[in-house]
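These notes open a run of structures that come right after.
FYI, it's all coordinate maths here, none of it is from the lab. In this text the structure is predicted, and so the values were computed from the model without any measurement. Cβ atoms are built from the backbone, for glycine too; each structure is taken alone.
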Structure 1
Amino acid sequence: MSEQTLSAQGLPAARAARRSGTSGVLTALYWVTFALVLAMVSIPVIALVYGSFRTSAPGLPGEWTLRNYAGLASSGVLSSMTTTLIIGLFTSVLSIIVGTAIALILHRTDFRYSRIVMPLIGLTFYFPSFILAMAWIIVGAPGGIYNSIVDDMLGMPWLRADIYTAFGIVFVMVLHQVPFVYLTMRGPIIGMDPIFEEAANASGAKPHEVLTRITLPLLGYSVISSFILTFVMTIEQFAIPALLGIPGQVTMLATQLYLLVRFSPTDYGLAAAIGVALSLITGAAIWAQRRVTTAGRLTTVTGKAGRMKAIPLGRWRWAANLLCFGFVFLGLVMPMVILLYTSVLKWFTVNPFEGMYTLRNYVFIWESGSTLRSFTNTLIVSGVGAAAGVLLGLLCCYFTLRLRPRGYRTLDFLVSLPFGVPGVVLGLGLLWAYAYLPLPLYGTLTLMIVAFVTRFLPYATETIGGQMVQIDKSLEEAAWVNGATRIKGVTKILLPLVSPSLQGAYFLLFMAFFREISSAILIYSVNTSVISISIWSFFEQANWGLASALAVVATLIIFIAMALIMRLVPTARRG
């Protein structure tokens, strides 16, 4: 037997040996990833449930009790729960109506300014909720700009308004949620099969009849799914209800949880029980949304759209212009103008001709040690945390979509769990957890990173997984056939192909971390304060000028990160 024959016979064995060794490494990495995700997700949840049965604050001796769950039936908690559900329903209904209408106008009609409005709505989506609420407080508070104009300048006190009401909360919530509805409805609208609309048009149906009898029914599952997600995002929202509701004594569940922990008399046990109840509500809603999404796959919204004829707006063009540009003005342009105006005033005044203008608020940002520290902390948490989130998200996607080892469905379930845990509840769970665990994480940036990565890990897996499922496995298999190890197939084939989604996921997480406040509000310390907390603190101290200046800088950084996504990631430019 020749030497060449021996080599040929030994080659498959060598390849098999390399694949076997690689498989062992990947198996070990899988279980490490599984254990890490399990710990990150389950520890705060278990700690929260534990705390809900205790009589003491975290870390202090106490007794077991059911009093906290009995407290859920108290008039105060029931009132907060009713308020939460009512605000959630009204916000969701109005957001669905406005968001779906804007999506239909931009993608199904002959609207002339789609290229202008679409990126502006994208900017509105990333506009931080607490900064939006701040701007509207400056406008709509009893002593704010609007009331000063209608009362003092116009002499029309009957036109006064108060943003510190349930109506004010719903109004600002709708401005915050409409961009999300638009983004979730955009895909189904573009992906509709036009055959039914074409048949209706051929039968002589008028445009509004096609819209109401064909288009909207076909979008039914998507509308329901978007409604449920909007409802979940509304009832778990912390910043807007806290900033607008606390002064007006309009309390939602997330706000009451915060008040029970931050202000005397504290009641950590009742706060934990409220957190468990709120998580069960949001978790049930997420489960329902997934069932609706699964059922919706059987509809004719196929994603294989033909060329659909644009619906002429005709005499309703003015209404479409008013809706689209009016929303952009109320949700983005006016808040930014108000913040810019307030940030350069020496003292607050409604009349721009009476104000003394200064840049001292911006100078203070760079001269204040505490503000610079919060900037540094934010950049560390956002930069390092986003990298950690992308790496963990990539591993989770590879194991659940490609390798699929034993238990991969459980890993997929664990990754999706944070969708159903509100940020402030996650923060409270971490507060309970690390008061007992022998890990010196409390009051550190590491705990902040753990909280943010846990909360936004589903965002990373959705972004990365969305592109990974489109890549045929045969490309990696071809590399294995030619002698490459599984790891080399991943690094040389898969990673370059998913790199756009990795970049997109990184900047998406960076923006989310940079503006996050709900999961940070209960776990920060003086030395670990981030930008969102600093803005919140300045605003609570009625230092509107400094809070506005810091908000302007933070918002510009977020918008720059979004611009980088649009430039670096081709799919972002299309979406």
Structure 2
Amino acid sequence: MKDKYILGLHGFSCKSERTMHNSGVCISRNGEILAAIDEERYSRKKNEGRFPFKALDDIFKICNIKPENIDIVAMPDKSPLWQMKSVTKYAIKTFFDSKIFLNNYLLEMYRLKKLKRHLPSNLKHAKKIFVEHHIAHASSAYHTSPWENATIITIDGMGDFSMSGITAVGKLGKIKVLKRLNGFYSPGLFYMIITEILGFISGRHEGKVTGLAAYGKFNEKLDAIFKEFIKYDAKKADFFSKNVAFEINDYISKKWVNGFNPNIGTNSDEKIYLAQKEKQLLSFRKPLKEFSKEDIAFAAQKRLEDIVLEHVINTVKQTNIKNIVLSGGVFANVKLNQKIQGLDCVDNVYIFPAMNDSGISVGAALYTNYNILKNKFTPKPLKTVNLGKKYTNFEIQQVLDKKNIEYTKSSNIEKEIAKFISEGKIIAHFNDRMEYGPRALGNRSILAAAIDVKINKTLNNRLNRTEFMPFAPAILEEYAKDMYKNWNINNIPSKFMTMSFNVTNKHKKIAPATVHIDETARPQVVNSSDNLRFYNIIKNYYELTGIPIIINTSFNIHEEPIVNSPQDAIKILQQNCVDVLVLNDFIVLGDNQ
């Protein structure tokens, strides 16, 4: 049988300036993901949303195929006409539910131009299939999970301009939608609004709010305010928030006042909006003005957990399936995911590692394969996110020689890296295929010892980061049970750093730099079949120190994407952000070493 190649492509149109966010591509062959990459890694712009020209060009080289081999292009987000109908439908529902008339939002939607979605000429032969945004999220989680039957829940800010998520059942490879959630009451937008109010950038810094929440405390008055901000209606199996709906109409439209460009669907110049930023979101700002940022973050995190847990419990009652798969940006929240795993009605949880919109290119491709083409489904658990570009030693050596950089080539690189870490050095590790999604899992990682909490301040300063959570631990699988409460060998999220765990006293003692103030950590549990080289680095470090844990944080500086190329990596070394750079088998020392 001829191989069937499907290109999942998240990006609006090659002939339009319109942007989305987390644009990217993937290629699947008969349901197997061969490669998946985000445009941000090439453009060097965080959460890049323009059409993924560079990623598209490179993915054919990575997979060693030609554009003419592609049979189908699967595009997440439905056609503009479908989206307009959906927006109108949910806007009408919102008006009858809450008396909030989304006139400004609707006006801007109807003003949009250049709505046709074009593909590059080398893909015009391929059939185009549009997949609903949240069905793509659902497929990314379900079709990469270990289970034939699963409860599927997706929640994010908004997809297809109108929905914040879906609940669905996955059975024998087929996805059946049970409920579409009204995007104008979105829990994701609720959390994004709080992110803005706390002085961070929404859509980028929600993790800072999660980290900050641990420094806050419960306040009864604040809790009551947040219960009014957003609710869950079990009968309707949906969320409800007049405040979110109001701000979608007021705040988002004000963002575009005097600068709305109908060709790109956003503001050409946001300076006017930014100058007035403190005057926006007043339905949230005014009730919160007397409270500390820490307590606001605590209350927001608690409210998100409370309503989403209600939603999960309610959904499992419907499906009677206790294996839960999750996707959408809300499930980047590791504390929320931990709470879901702890529910009595839940046996197992799997979160797609690229849970944000970078994951929907994969979801669109897999949904097309199993639900539209109706190919037979056998569960194929995702084994790795190392799905990006790889550089050979020869290519790396050429770059180093061209830049006149001094280097040595190691014959035992894993031991040398472990020794550097044991000596207190900060190591940038660049090896094999780049990771897909927001987490670095050993191939584009910065590594350090976790024995001294001061390393968090040192490393944050050198990388120009401001984080409220400590760095994540990478740990040898055989020691994980001793370090994390309620961890077991079947816990998939711990392979991908998508869930936090309460730590044991032993963990606190030997790796305090990776423990948050609430005594949790967000581990990556590593075994030899996941990533042999990374496993061996940690094992060698353990043999030197007796500690099976090191710090693993993403190889990037603040507000930049994870590095893609040797050139990106060298640039960070030259900025004195790390002590040692390892490129495959080559070692480059920083100026101060």
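Miscellaneous remarks
- Structure from which 50, 45, 24 was derived, Cα extents along the principal axes in Å, for residues 72-159 alone, options 1, 2: 1
- Label whose coordinates, when P(r) over Cα pairs in 10 Å bins from 0, in percent is calculated, return 3, 17, 28, 28, 18, 6, 0 (choices 1, 2): 2
- For 0.25 (FRET efficiency 1/(1 + (r/R0)^6) of positions 312 and 352 (r between Cβ atoms, R0 = 35 Å, to 0.05), calculated) the corresponding structure among 1, 2: 1
- Among 1, 2, which structure scores highest (criterion: distance in nm of label points 7 Å out along Cα→Cβ at positions 288 and 424): 2
- Identity of the structure behind -22500 (criterion: helix-only ellipticity at 222 nm (-39500 (n - 2.57) for each DSSP H run of 4 or more, over all residues; to 500), calculated), options 1, 2: 1
- Top of 1, 2 by mean count of other Cβ atoms within 10 Å over residues 48-55, largest first: 2
- Parent structure of the calculated result 21, given that relative contact order in percent (Cα under 8 Å, 6 or more apart) is the read-out and 1, 2 the choices: 1
- For Rg/Rh (Cα atoms, Kirkwood Rh), for residues 336-511 alone computed as 1.14, the structure of 1, 2 it came from: 1
- Answer label among 1, 2 for the case where FRET efficiency 1/(1 + (r/R0)^6) of positions 232 and 456 (r between Cβ atoms, R0 = 30 Å, to 0.05), calculated from the coordinates, equals 1.00: 1
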